[in-house]
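Enquirer: Each structure below appears as structure tokens.
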Structure 1
Amino acid sequence: MAEYGIMLDDDGDLDIGTNGLRIGIDLNQRQATILKARKGDFKHNPEVGVDILSWLHEDDVSGLRGEITEAYEDDGLEVQEIKMKSFDDMKIYADYAG
């Protein structure tokens, strides 16, 4: 099911067009926001967040898959698959149920 929301631009700011705020399907945007967020960033759900930037300097990213799965599931996403060859080569397949 498509989820609609307020869109953000590439800098994470509100995407405001000539007619006002842009609304669109925001699944990828939501997933990216969860990856960037730290636990506690979302007042309504403080357990959600991966803080992916903190993993940049880690030699062992084996725990990252579990962090992503846990954070996505805490937000209601069902994770079908995470393909991770390296930190730079990762694909996450997840969607909201329904």
Structure 2
Amino acid sequence: MAIAPVNKFISVAVPVSVGKQKLYEVPTGTSALLLFLQVANVGVAATFPKVTFTQQRTQRSTGNKREVRVIKDVEIPPSDAAILVDGRLVLEKTPLILDQLYIQ
């Protein structure tokens, strides 16, 4: 009998562009625990981009979507970073619920 791994740690690095983009969607039949999320301004220009981070929960039976804005319009100076999540954010994907993470 094969035993599935209980813990699987992954890191995701995504270049962020203008507009809303999906960062992560929980795999089918699992739960995920987001432990840390950081966004950095590595551009050479002296711009201060604003970042908004949201969790979207979709009720799959009805199609209703609820967006939870974790942080809104945080400015990031050049060659600096902002920690958006420093703790735990529980995400799941079941026959009834679908969680996705977005950044803008």
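Derivation of every value follows stated rules applied to the coordinates shown; laboratory data play no part. Note that the coordinates shown come from a computational prediction; the quantities given were computed from them, not determined experimentally. Cβ atoms are built from the backbone, for glycine too; each structure is taken alone.
Enquirer: Looking at relative contact order in percent (Cα under 8 Å, 6 or more apart), point out which structure of 1, 2 has the largest value.
Expert: Numbers: 1: 18; 2: 41.
Ranking 1, 2 on relative contact order in percent (Cα under 8 Å, 6 or more apart), first place is 2.
Enquirer: Still on this structure, I have one more. If you rank structures 1, 2 by distance in nm of label points 7 Å out along Cα→Cβ at positions 33 and 49, which sits at the top with the largest value?
Expert: Working: 1: 1.4; 2: 3.1.
With respect to distance in nm of label points 7 Å out along Cα→Cβ at positions 33 and 49, the highest-scoring structure among 1, 2 is 2.
Enquirer: When Kirkwood radius over Cα pairs in Å is compared over structures 1, 2, which one is greatest? Don't jump to the answer; show the numbers that get you there.
Expert: Working: 1: 14.5; 2: 15.2.
Biggest value here belongs to 2.
Enquirer: Computing helix-only ellipticity at 222 nm (-39500 (n - 2.57) for each DSSP H run of 4 or more, over all residues; to 500) gives 0 for which of 1, 2? Mind showing how you got there, number by number?
Expert: On the way: 1: -6500; 2: 0.
Going label by label, the one that fits is 2.
Enquirer: For Kirkwood radius over Cα pairs in Å, for residues 17-56 alone, which of 1, 2 scores largest?
Expert: Working: 1: 11.5; 2: 13.1.
Once Kirkwood radius over Cα pairs in Å, for residues 17-56 alone is tallied for 1, 2, the winner is 2.
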